[in-house]
Structure I
Amino acid sequence: MCGRYTLYGHEDDLASLFEVDTYPLTARYNIAPTQEVPVVRQRPDGSRELSAMRWGLVPHWVKDPLTFKANLFNARSESAAEKPSFRDAMRSARCIVPASGFYEWQQRGRSKQPYHVVRNDGAPMAIAGLWATNTRGPQPLTSCTILTAAANDDVASLHDRMPVILEREAWALWLDHSETEPDRLEALLAPAAPVLLRIYPVSREVGNARVDKPELCEPWSEGLQFV
């Protein structure tokens, strides 16, 4: 699963990387479900935009989005095309969630140790996502979810699931909402290669969603070894 992630870095760099207009971004070190997050999606004319969405999908058919309680901040990539909550978005509303890294927790006795997972090359991650707009509430609500796959060998030491990280050559196909061939899309939803990622322990303060500061991403090595 992916229940927390980070996004920091110069907004112009992200705009250039994802081929979108410059978007005002604030560095964030502890993004949690239900918060507003920036998401890359494709416009009808084929260009891309960076939009703000609520993290936690509210499908378009939900009658009362204000009371919808399902925690749809993750979707299993293996079954998203069949699940009622995700299948419409899987066909025609795919997106990319930019991230600097994501957090995962490892059980250590009675407590859990958080780890930050980042790319080895320092580049932002392009996490595969889905989005939807619900118009049944007082105001239209656009929301998103992050797709997950089975963890690769490195992340499996922390959790059995991980976000789907798309390589740059896959972005155009994933964002193209006219592309619905299951085999072509499924091929993109594999676990990341172990050599792609670096994993290191961080402060347990990450567990508090109200804490958001750069120090959360700094390696914390008290009595621990790097994974």
Structure II
Amino acid sequence: MDPSLLPSVVIEPAGSARSAVIWLHGLGADGHDFEPIVPHLGLDGAGVRFVFPHAPRIPVTLNAGMVMPAWYDIAGPDLDRRHDETGIRRSAGQVEALIGDQVAQGVPSERVVLAGFSQGGAVALFQGLRESRRLAGIVALSTYLVLASDLDRERSEANAGTPVFQAHGSHDPMVGSERGTAARDRLREWGHEVEFHEYPMEHQVCAEEIDALGAWMRRVLD
């Protein structure tokens, strides 16, 4: 992998890669966080490369300035407060470069799924909706829209109808489920086909969610 790109955990398929999933972890985690999920998605033999980048380590205001892996700074528990636009756009640019790297390796952008959980999901939505190259789909788990007011003028025509998979916990104490449904409603207003699931869980993923996500991935990467 190009040393200028974010360091990543990469899982190659048994044969040549025909598709790719770029999956962004949540605040304080790293690229290994969702690595164990791969065997449970039912994509064996589908030629899918998984790329799990590590977010840069930055001070996070919410956590008393502690330095940790984060896609952008969070000022406090109120997610409606002003977002760290500089950090979000920096991370979005790094994700854009990862998509370009897959294209350079022979995977067409329309066979790339951009996925993320929580803060990583916010960046996946941010870049996926703005990405100039057509994507296969966007996955947004337990997350929300950031800088949504800019989307009307920044959304990419290439991804105007890109399908989206969303899942959220109805008991999520960190990102309330209303944030997920608000994102879903906006996405549908913009013309996206959104498959939305809500599960009786907190800020996490569950087996039923992974089963549904695997089925969705098999469809969009068919």
Structure III
Amino acid sequence: MADKRTFVLGDIHGGYKALIQCLERSGFDKENDTLIQLGDVADGWNQTSECVDELLTIPNLIQIQGNHDYWVYEWFAFRLKQSIWTSQGGMATIESYDRSEKHGNEQHMKFWAEMKPYYIDSKNRLFVHGGYGKDGLKATALKDLWWDRTLWDVALSGHNSQKLPKRLRAFETIFIGHTSIGRHYGGKPKKASNVWNLDTGGGYEGYLTIMDVDTKEYWQSDKVSELYE
């Protein structure tokens, strides 16, 4: 049997073609490997439903909830269409579900409803969509786990210091999405202090990124905007 690996994947934003490229290029083994997805599966490109279908084929999936994912959950569960959602990529998700006719599908409903707010593995590595506040992870409200950008600011501010900023010391390594760095660092994932940012702009003009959690080797899709010309 092949060695089991664990991968972490950045914000997909409806980019099914980019998702497939990342899984193929990394050699992801669906039967053995684990995938931790950092949230924002939805909105942006028009294949959110297809992305969910693909993720549902992965037995060892750990799905973190992002702010866009929660908006889709509200639409599935309560028929809500908040303008903040539809104006930020939500219409593309609605288009995808109109096409697939899977709005209300039981498996998809379960997918959107059962996402985790965060995940901590056996090596004390944290996976969260946005970040957490100065009072720590457990004291941070759910919506702030989606929206926080201050954790990344703290990581950047302490990047050249020999001592980790206090807020970051609770975890060995932290993996985040949400704060797009697609226009920076050559479109590559960035480590600052002990925080890895994997939102390399897949929802916009950048790339989708998947990384081996242990080795930190990573693979990227083509520029997603070129996949959807």
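Please treat every number below as a calculation from the coordinates, not as lab data. Every value quoted in this text rests on a predicted model; they were computed, and no experiment measured them. Cβ atoms are built from the backbone, for glycine too; each structure is taken alone.
Looking at Kirkwood radius over Cα pairs in Å, for residues 70-189 alone for structures I, II, III, the greatest value goes to III. Hey, mean count of other Cβ atoms within 10 Å over residues 54-61 derived from one of I, II, III reads 17.0; which structure? Corresponding structure: II.
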